[in-house]
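Student: These are the structures, in structure tokens.
Every number here is computed from the coordinates shown, using simple stated rules; none is lab data. Quick caveat, the model's predicted, so the values are computed rather than measured. Cβ atoms are built from the backbone, for glycine too; each structure is taken alone.
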Structure P
Amino acid sequence: MHWAQSQSGKLPVFKEKFYLKSFYNKVFERFNEQFLRKSIEFELLIDDKIEVYADKILLKSILDNLIENAIKFTETNGKITVEASLHKTNIVIAVTDDGIGIDENKIKDLFVIGKYKSTKGTEGEKGSGFGLILCKELVKRMGGEISLKSKLGQGSTFLIQLDI
């Protein structure tokens, strides 16, 4: 629904300044059961004083999707980290997993409609292949950028750059 609204220009963006860690602590609780089920260690490395200028609803959708993907593609007893680093004009939020990673040849197609076909997770979890396209659109609507670093068999890091 967010994507359809963003494509039609009808998705409102209400950016505000807020502390990222306190915001994310509230969002995190919804993943506890999944972390426990797969025995995944989760680490939140965000300084209490880091502020971001973003739409809370859109940012929640983005982080939810990236963490759900990280859980899906991380083996039992793996690790997922969410961290933020502050720069002069922006903040970079990194969602990193030590999961199965993504083939280098497939990375360029991940954010393109119709190019990437979803793959099953480590426990056969299904996906639509549409979540990352949505993430890209939502980040773009907030004036930011999203990128990916990944190595097959070693994991992935999704990087979101937003204004501060």
Structure Q
Amino acid sequence: MSKSGFEEILASDGRLVYTSVGDSMLPLIRQGRDLLVIQPKTGRLKKYDIPLYRRDSGQYVLHRVLKVCPDAYVLCGDNRWSREYGITDRHVVGVLEAVIRDGKEIPVTDWRLRLYAHLWCDLFPLRAGFLRGRVAVRRLLSVRDAAPGRRQGAERRENRRTES
């Protein structure tokens, strides 16, 4: 893996500030609204750390450490239920230091963020079940709403309202 993009900025500036793309770290990080402050990685990551890492495909990802293994990490986004395995120190570019929300910098050491991390990670099985259930309900509702009879009925009701 050669240095590029975020790695170069961290190497030259010692810190990276950017906004995220995606919803995998909701509710902690709001896409396009919050700024992320990333510092270079020093030493091994710890449980609850949020590394910025680069997959072998070149994709940058910011997810939380759920488990530290001797030679790798188990990671997962706060808004995901699927764990990612096989991420090693060579993949890690930096570590989240703070979130800037509505102009206020909140360090990851803030007691509220630490409490959130513990609850969010320690209750992972419950959270994963909830997220899976939410997806299943949305799929059922979209299938139900897409059914031909429902769509025509909704269109007829809408036409009656606009004709009145």
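Student: helix-only ellipticity at 222 nm (-39500 (n - 2.57) for each DSSP H run of 4 or more, over all residues; to 500) computed as -11500: which structure among P, Q?
Tutor: Going label by label, the one that fits is Q.
Student: Among the shown structures P, Q, from which was the value 15.8 of mean count of other Cβ atoms within 10 Å over residues 32-39 calculated?
Tutor: Traced to structure Q.
Student: Looking at structures P, Q, which one was Rg and Dmax of the Cα atoms in Å calculated from, given that it came out as 15.3, 42?
Tutor: Among P, Q, the structure yielding 15.3, 42 for Rg and Dmax of the Cα atoms in Å is P.
Student: Determine which structure produced the value 26 for relative contact order in percent (Cα under 8 Å, 6 or more apart), calculated from the coordinates; the candidates are P, Q.
Tutor: Working through the options, I get structure P.
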